[in-house]
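Input: structures, listed below.
None of the figures in this text is laboratory data; all of them are computed from the coordinates on show. A quick note: this is a predicted structure, and the numbers were derived from the prediction, not measured.
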Structure 1
Amino acid sequence: MKIAYYHVDAFTDKPFAGNPAGVCPLDAWLPDATLQMIAAENNLSETAFFVPAGDHYNLRWFTPAIEVDLCGHATLASGYVLTHHLGYKGDLIRFESKSGTLLVERQGNILTLDFPSRPGDKKAAPEALLKGLGKTPQEVYLARDYLAVFLNQADILEIQPDQEQLALLECLGIIITAPGNGVDFVSRFFAPRAGIPEDPVTGSSHCTLIPYWAERLGKTHMTARQLSSRGGELFCSLDGERVKIGGHAMTYMKGELDV
C-alpha cells in the first residue's frame, strides 16, 4: 500500500526550524497498530493522519510511542498540507478529533489554530518535578501538563532536565515558562512518557500557557517563542474558553510511504 506523505516544519518560515510533523492524508482509517508503527518509523514528535468526512476531516496524532489527544503543530501542518498541496480552497478547515472540533483558519501566510483553553490549577511542586528540572519554580499549575513558572528567560535556557525524574510525573508533559526577551513569554516542553524528551514547538501546551499569561499580563493578544534548539514563533490570543495559536509552516519533504 502506498500512502502520500508530507514532512512539514510548523511554527516557522525558514528551513530546519520549528517543529517537524509527518502528515498522512488517508481515504479511510488503517488499523491503529499500523498508524502507530508508521509514527514510530517516522520518529518525529508527532505524525498526523486525517480522513475526509463530508464537510470536515477526522484527525488523529501519534508520537513514536502513543496516540495523543491533542497536538498543535501537526494540526497546523495538516492544514498547511490541505491548503498548499491538496487544493483546499476555503479559508477555514474543520477537524474533528479526540479534543472535539478544531479549526484552522488561513489568514494570509499565517495559519491560526482554534483550540480549547486548558487553564491549570495551582499545585504544590511534586518532588519529581523539582528533581527533574533541577530548579525551583515560582509557581506550579496542573492541567493536562504540569506548568512550571520561572523568573526570566535565562532560567528557561539553563534548565537541563532529568528525563527519568520527569517521567515519574502523572501527566503527559511538563511546560516551563517565563517572561520573554522581545516576546510576551517563552517556554520549553518535555514529554518523556510520550517518547519525546523535548518537543521543538508545542501548540497544545499553549492551551495552558495562553490563559495563564493572558491573566498575568492583562492582555488577550500575545507573542511567544519556544526555546528549543530549533525554536519557533507563535501568535497567541485568548477568546473566552478558546485559544488562537497562529504560525507559519513550510514543506521540507513530500513523497509516499510503502507499507
Structure 2
Amino acid sequence: MKIVVTGATGKLGTALVQRGCLALKSDITMQNDLTSEIHSIKPDILIHCAAITGVDYCESHYKEAFEVNVRGTLNVFDALPKTSTMIYISTDHIFPGENWFDVGYSEVHKPQPVNYYGFTKWGGELAMQKTSFNCRPIIVRTSKSYDYESMKPTIDALNKEEEIVLTDLIRRSFMYVPHFVGAILWLANNTKEFPETKETEIINIAGDCVFSYYRFWTIMKDALGLGGRLVPRRTKLRPEEASPRPFRAGLDVRYAKNMGVPIGSMQDAIKDLKEKMKNE
C-alpha cells in the first residue's frame, strides 16, 4: 500500500515519513504542481498533515491561513483519484469549549470555533464534505500532541529547580506523538474495517483522558521524577496570546476504541519518555 503525507517537515509528517510513508513535495496551494505530483505517485492513502497551526499566527495572518488550511485542503482533495482515501488531520479547536463534557467532544457535536485557526480547520473539514467525492474522505480530529522534543524545555527548566506557571483552565486530550502516528497508520491500513457511507467519516483520535496543562505536567513531573515547582495560572490567557481559546475542549475517543484503533496509554508514554531521558 502506498501512503503519502503532506506537511512532511512538520512534527507529525516527519514521524510518518520515518515510519515509511512517502513525502509529498509540492506546495498544496499550487494546484497544477500538486495535481501533477499526486497523479504521478497514485497514492492509495494520503494523510493530509500540512497546515498552519499557530493559533495566534492564524489570527493575524488570516488570509494565509485560509489559503493553506482551507483552499490547500480542497486542492489536495480535488487532485486525488477516486481509488484513493484521504485522511485529513483536524483539531478540537473547531469546538467552542464552553460546555464541559467529562470525556470531551464526540464526533456528533456541532463545530463552533472561537478563533480563526479553528475556523480554517473546520473550513478544511467542510471542503471534504462535498456532495460528490473524488476519493474516500476521512476526518481525524485530535487534540494536544506531545513528544520528548516538545517537552524538553520544560523538563530542563524543572530539573534546574525553576518555577513554571501553567494554565489550570485550558483542558485538552493529550496524545503522545508516537502513539498518534501508530493510530493513524493503523487507520490507514484498516480503512476497510470502517463502514463506508455516503457521508464524510469522522473519528476522534486523541488521549483517552482530558487534563488541564497544569494537571498534565503535575502527572509528568511526579512520574519522571522532576524537580522545580509548578504553579497553576487561573487567568484565561497570557498577554501574548492574542486569540481566544476553546477552554473546555478535549475529545471523546470511545468510537475509535470500539473500532480497535490503538490509542496508547499515558503510562506507556511515560515509560518511553523515561527511556529517552535515560539515553540522552
Structure 3
Amino acid sequence: MLYFPQLRSGATVQYPFVKRRIQRTISNSLPGGNILKLLDPGEARVEWELTFEALREEERIRLEEFFCAAEGRLNDFTWLDPTQNLLLWSEDLQAAAWTKGPMLSLVAGVADPDQGTRATRVSNAGAAEQRIQQTIEAPGWYQYCFSLHARSEAAGPVTLFRSTGGTEETRSYPLGANWTRLAFSGANQTAEESVAFGLSLAPGIAVDIYGLQVEAQPAPSAYRKTTSRSGVYRGARLDDDTLSVTSDGPEQHSCTLHIVAPAAG
C-alpha cells in the first residue's frame, strides 16, 4: 500500500492548510412545480489543500517520489488526516474495534475532566496483566502520539504501549486522584502496515480513562471524539497530475498538493 509521507518533524502537513467537505444534493422538479431535494451521501467527499514551504532537500525528494509512485491522480493511497483522531469509537471501549483482556472490567458513565460523564473505569480483576488495545491500518514505522486522560483513586500506575509486528514500546505512568493527560510518542523500527495502541494494567489496578487519541505527529493536539469514522482514509487520491516545486535556495523548496477522499471511505 502507498502512504503519504511524513516530514522531518514527524508531521504530515504544515500549518495553515485547508480542509473542506463536499456534499451533493439531488434536485428533482415535480410536474406541479414543487422541487424535491435529497442529500446523496454516497457522493460526499473530503478535500485537503496542503501548502509546504521551506522544505529540506530530503523532504522535497520524499514528496516527489510519493507523487511519482501515485502517478498523479491514478493510484489510491492511505492518508492520515491531521485534523482527526485515528482511533475508532474513542469513548466506547465496548465497541468491536477494541480488543480487551478477559479479566478487564469496563464501567462507562464516569465523570470526565470536561465536566461530563464520558470517562470509563477500567479494572483488572485478574491475577495477571490485562490489556485493552486497538489496531489501525497505517504504517507501523510512522511517528505517532498516543494520548489520553487518566486518574486512579488508588494511585495505581498505567502502562501505555505501541506495538507492531514483533516490535513493542511501552511507558509506565504513575497516577493520582487528579486527571492527568498522558502522551506517549515515538516510532517503531518496522515495515509492518498496521500498528496497535493500548494500555495495560497490573492485577488489582483500576483507572479512569478518557479521551483516547492517536495522531501521526510527535505531540498531542486537542482531543477529538470519534465513532464509526476515524482519520484513516485508505481510498485517498491526489487531485493533481502535475507537481510544481519552487526552489528559492538550498534547502528552501515549496509546493502545494491537493488530496481528495470519499467521506465515508
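Here helix-only ellipticity at 222 nm (-39500 (n - 2.57) for each DSSP H run of 4 or more, over all residues; to 500) was calculated and came to -11000; which of the structures 1, 2, 3 was it taken from?
2
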Subject >> Rg and Dmax of the Cα atoms in Å derived as 21.5, 73 - corresponding label from 1, 2, 3 >> reply: 3
